[in-house]
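Given below, in the form of structure tokens, are the structures.
A short reminder: the numbers here are calculations on the coordinates, not readings from a lab. None of these values were measured; they are calculated from a predicted model. Cβ atoms are built from the backbone, for glycine too; each structure is taken alone.
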Structure P
Amino acid sequence: MRAGITDAALIDEALAALLARHRSAEVDASYAAYDKHPVDEPDEWGDLASWRRAAGDS
């Protein structure tokens, strides 16, 4: 326990840290999903590489 901090404040800090860690893990998992598929792999929307080229040309 830390002196001078209320239980509620301690719980708030712990929950904030837990949520930050969870969010970080979600972001990492999202980026990992992109690593599984190359940018030029087509899906129902097309492929990201073509979109990037078209956006760069505009």
Structure Q
Amino acid sequence: MVTALKIIVIPLYVLGMSLLINPLFNVDLDLFGHIVVVIPLTLMTYWQVFYFNKRKK
């Protein structure tokens, strides 16, 4: 249950953060631009949450 929740929430969190931070840098991105930014960040976050933390213990 927790894993499924992480899988659903992490991309939404990354997308939300990119939408909040975008106006600060005055960059004009459409929805496709946000998706291009969100996918690599989401994959890096998945790696951090599911793989790196497990190996560290």
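Quick check: -25000 is what I get for helix-only ellipticity at 222 nm (-39500 (n - 2.57) for each DSSP H run of 4 or more, over all residues; to 500), calculated from one of P, Q. Which structure matches? Of the structures listed, the value fits Q. Of the structures labelled P, Q, which one yields 1.00 when FRET efficiency 1/(1 + (r/R0)^6) of positions 11 and 35 (r between Cβ atoms, R0 = 25 Å, to 0.05) is computed from its coordinates? Only one of P, Q returns 1.00 for FRET efficiency 1/(1 + (r/R0)^6) of positions 11 and 35 (r between Cβ atoms, R0 = 25 Å, to 0.05), namely Q. Where is volume of the Cα convex hull per residue in Å³ largest, in which of P, Q? Max of volume of the Cα convex hull per residue in Å³: P. Given a computed value of 11.4 for mean count of other Cβ atoms within 10 Å over residues 3-10, which structure among P, Q does it belong to? Structure of origin is Q.
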